[in-house]
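Student: Below you'll find a set of structures to go through.
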Structure 1
Amino acid sequence: MNIGTSLSGLFAAKTQFDVAVNDIANANTAGYRQARTELAEGNPGVQVTGISKPGDAAGTPADPNAPSDVSLAEEMTDMIVARHTYGANAQMLRSTIELQGALFDRRV
């Protein structure tokens with residue numbers, strides 16, 4: 001068990017949650033485009049590689065008069081997934097620390 005794996009998962013889940021919250025806050029802002037958290041396999045665990053919006057790669061600017069493309073249902077789902085991911089990584093971190101403490105106590 002690697003503490004770094006759990007910590008990277010906590011950071012990734014927090015970033016995903018923060019992006020979803022930002023999208024919800026801007027749902028009624030004209031021209032706002034929904035953001036996505038980009039993740040990749042890291043060493044250890046997962047790595048946040050960036051936050052992107054549709055059209056960023058093409059370099060097309062958002063129409064400031066267009067309605068927002070934020071889907072509140074999708075964002076709420078993303079927040080629920082991020083919350084559960086965060087909780088699972090936090091529990092894994094607690095378990096790892098407890099196990100290491102128990103092993104240390106046995107050695108002393």
Structure 2
Amino acid sequence: MARAFLSPRADADVARIAVRIARDNPAGAVRFVEATFSSLALLGTQPEIGRPRIFKNPRLEALRSWRVEGFGNYLMFYRLAGGEVEVARVLHGAMNFEVIFGEPDELEDSPDA
């Protein structure tokens with residue numbers, strides 16, 4: 001079993017998404033946070049369950065993604081490193097990931113940055 005954790009950036013993503021959901025559905029926001037941590041626990045037990053992502057940026061070559069359980073529009077982007085699973089970002093699936101991950105500070109919390 002791998003240690004799985006949210007980077008500070010991913011933690012901020014979860015908080016931002018939960019606040020947005022809570023505007024219309026406070027109970028849904030709580031379910032989102034719970035589902036995020038449930039998905040994180042699953043990644044800890046099955047770290048290769050997510051699909052490898054292909055980006056032009058070589059810094060992102062080891063990035064994988066997995067959907068937040070019950071919130072299929074939200075993806076957890078993570079990497080395996082040293083027996084750990086680090087979730088770098090949690091993002092809505094409709095976002096342009098090439099652009100987001102092309103920004104210099106998007107993975108600054110990661111050991112590879």
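Student: If you work out relative contact order in percent (Cα under 8 Å, 6 or more apart) for 1, 2, which one comes out largest?
Tutor: 1
Student: On distance in nm of label points 7 Å out along Cα→Cβ at positions 22 and 94, which of the structures labelled 1, 2 is highest?
Tutor: 1
Student: Have a look at 1, 2 and say which one yields 14, 34, 26, 15, 7, 3, 1 for P(r) over Cα pairs in 10 Å bins from 0, in percent, as calculated.
Tutor: Label of the source structure: 1.
Student: Given 47 as the derived value for percent of Cα pairs over 16 Å apart, for residues 30-69 alone, which of the supplied structures 1, 2 does it correspond to? Please report the intermediate quantities before stating the final value.
Tutor: Numbers: 1: 47; 2: 42.
So the calculation was done on 1.
Student: Assuming -19500 is helix-only ellipticity at 222 nm (-39500 (n - 2.57) for each DSSP H run of 4 or more, over all residues; to 500) as calculated from a single structure, say which of 1, 2 it is.
Tutor: Values: 1: -19500; 2: -12500.
Label of the source structure: 1.
Throughout, read-outs are computed from the coordinates displayed, never taken from laboratory work. The structure displayed is predicted, hence computed values, not measured ones. Cβ atoms are built from the backbone, for glycine too; each structure is taken alone.
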